[in-house]
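Below you'll find a set of structures to go through.
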Structure I
Amino acid sequence: MMTRLRSIVQHNLPAKIAALIVAVVLWLYVMNDQNPAIDGSYTVPVTIENAPNGYLMNAADDTVTIRVRGSRSLFVSADASDFHARVNLSDFIEGDKLYAVETVIPYGFELVSVSPDKIDVNLDRMVQKTFKAALTVGGSPASGFTVDKVTQENEAVTVEGPRSLVNQVAHIAGHINLSGQSSDYTATVPLFALNSDGREVAGITLTPSATEISVKLVRGLTRKVVEVQAHPQSDLAPNLKLEGVTVEPARIEIAGTEDVVSKITSIGTEEFSLAQVRETEKRQVKLVLPAGVTAADSNVTVEIKVGAMQ
């Protein structure tokens, strides 16, 4: 029996082997022709992993295009939800950094490319900083009236937001309009964060965002317009020189009894430090008003101009 079986197998063996090889080649040809390897692309969202707490995050791209190669049958059964892209921030730094895009693709596919293969992510630390709110007064009260006193409920204001924006804040300001007022009154004054150029800084939060004020008006006082003199301290950094200090407004209207006001020729500011000045800047400072003397606005803006020491 075994001898007969062996005889059948060995009979015309070369032809049988050749036929088997031809069959395999034909099968491979047919499979490759009917199910060839092709390329395809999928655009997928990028998942951010290990994002640190307490930072504002901004990624330059939120999607990537994954290009893969595989047989036609693989593409028939796959869709974009089977492909994943992620960025790992476990080794983050504050500021801008390029992070590599990691991908997960289904079995059987070959990864050809990822575009972009790195994503620029900016991390900005959320911080808080406290400022003293300074109110400016505009307009003139009714004829015969002048400002005796302005009371501000909240002077301390907390600024919260990304470090890069909070660092732009130079001062907190609000505006009181006295036009036509003839009696004491209260009002809610919105507060604004301003940079050194007097422009509002957006993207931050102020607490409180407004302050209650009370204005007391009096009649029968003498008014007079006098110059304002700035009084900077002598603590500027040794590598800088003070090129000048200008005051805005340069002249203000004061009010008080005639015997007091008649003796006043100028009003000075509080002394202000120059220790933190690194470049030309603007800031608000308070006026030093003699007893019994009032001004519509007890704050002025000083521009401190500095240059490098030669």
Structure II
Amino acid sequence: MTAPSQLARAADGPAPAGPPAPARARRRHDRRTRLAGFLWLLPALMLVVGVVHVGIVYNAVISTTDWNGIAPTRQPVGLDNFSAIVSDDVFLAALRNTAAYAVAVTVLQLGAGLAVAVLVRTQARGRNLLRVLIFVPVVLSPAIIGTTARYLLDQDGALNELLRAAGLGDLARPWLADSTFALATLVVITVWQYTGYSFVIYDAAIAQVDPATLEAAQIDGAGNLRTFTAVVLPHLRGAHLVLIVLTAISSLKTFDLVMLTTAGGPGTSTELLTLHVYEQTILRFHAGYGAALSLVLVAIALVFAVLQVRLSRLREV
């Protein structure tokens, strides 16, 4: 057989397999990337586990004891602290107040944020300045807001002086010391401070509406109200869901504003769950009972957290 025919047969045979080096290199690169990502996340994971999860477990242990928070020994009491919660009139009042406060803040804050976002979108000039002015209260410390509100809303505060000057002196009252209006006043203060947060979310969501769709609606003869309800509002469903959950959870955690303005009074008219936990744990040295109360608050917040995750998955589908 001649050399050319041997070369031809060799060419007709199967080609040798290529080296697997590129695939191995790719896998090594993927492993290194995942490892690097895990190492970057590790400090945050350690912080969350150490502060949040370990704290919750320790709280659960404390909740089964009778402890003043100082003594070196604790008396086990099983689930007695949780049984006492059911008959705690202050807890029941705090639960009602917290629910009313959370619902009112959520509804009003979302409504105000959406209204302001729509109004800002209609302005031809000064949008950026308006956005800054609306968001400024969000970055203010609740300590500043609470202290200022306490003086402005006092019996002789600026608000009542304005009412008297306008001939509406009959409406003047100590807004934070009146059991009828104290909780509603706290709702108004909270909505004023955090409407800017809802506004930012809604403003960003409205900006994502396709301008061609809006133009088509106007060409079809739809007015501004019809365009908003038929085109813009359905597009904001995701923003609604996120804000409802986040605002509700934030309302459950409210403490500093109430502490600096009413301290839960008058009576229990503004007593919230967070304040009741503080009073039992710090002021009355009932650390075990305070731990049980805090676990109830964690359970309520966990319901909203699970709801947020479920809603996020529904949005992805």
Structure III
Amino acid sequence: MGVPERYAVELGEVCVKYGSKTVLRGVNHVFHAGSSTAILGQNGAGKTTILRTIVGVVHPYRGWVKVFGLEAGTVGAKRLIGYLPERPGVYERLTALQNMLFHAELNGLNRATALERSMALLEAFGLAGVAHARVHTFSKGMKQRLALARTLLADPPLLLLDEPTSGLDPDGANLTVSLLREKLEQGSTLIVSTHNPYFARRVSRDALIVADGSIKSRGELELLVFERKVRIRLLRAVDVGVISRLVGDGSTPLTSQGESGVTSEFEVAVRGGEEIAQIVEDMVKAGLRVVGVEPVESLPKQGEGSYT
């Protein structure tokens, strides 16, 4: 792909209005080339508008947007983007292959390359068997697969995907994850808007939490969105107050004996491996015998688990 810029996308004080309604309020962020970022938030938070502003179909009344150093919306910038809108927008009267070839022509691919890439992507998305079928006969999920295949056709260095798993069954979602991971390994930059944190964690390292047109928080997705816990087992039961003093109020006793409130097993929220090691070290120093530490399935944090 050969795009040398350090930053794939730069947003500087971006403000957008639809009529009299302000939908983006001074958004600032830099997406590094080769990064993978999920934009999460409730409906109407501004997720889709951020993507549309990067593509250049929405113009900020204040601020600026650059794509690999180029002004957003210019021909040069658009050629670097593969954009999947929330509604696929495939041509119903054309066949799947005709949809692909038409898109390839718009992107300046020669006929031989276009045909080869089109068939390879239709095969990858499980649509090779219906390549010559008209799209109006497709299910919603098949249309979404076709739209995803079309988005990848020109091998763009920047992928902007708005709810990419909408309408997909589990097999389709798994195919999408595999292909997106492959593109990331090849150096593509991925920005995905989704309400699904479980899908986001499969394809994205970083996350932006958007609300009321502003970025409320940003960082590593696993730490920002999911609560990570470990279960710690002790050789002997101890007073829960002792555990609280050592690991804080975030601990949850799992076993208790008698009325005194003692436990030999508890869960505690942690930020990473270093914190786990520190907790174990503190407990050993306090004379407690730790006999087991195991991870607990992480779940969306309370209040951040629903983005619809």
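Values in this text are rule-based calculations from the coordinates and carry no lab data. The model shown is predicted, which means the values in this text are computed figures rather than measured ones.
Tell me which of I, II, III gives 13 when you compute relative contact order in percent (Cα under 8 Å, 6 or more apart).
I
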Inset, instruction - Identify the structure, out of I, II, III, from whose coordinates semi-axes √(5λ) of the Cα gyration tensor in Å was calculated to give 45, 23, 17. - result: III
Inset, instruction - Could you tell me which structure in I, II, III was used to calculate helix-only ellipticity at 222 nm (-39500 (n - 2.57) for each DSSP H run of 4 or more, over all residues; to 500) as -22000? - result: II
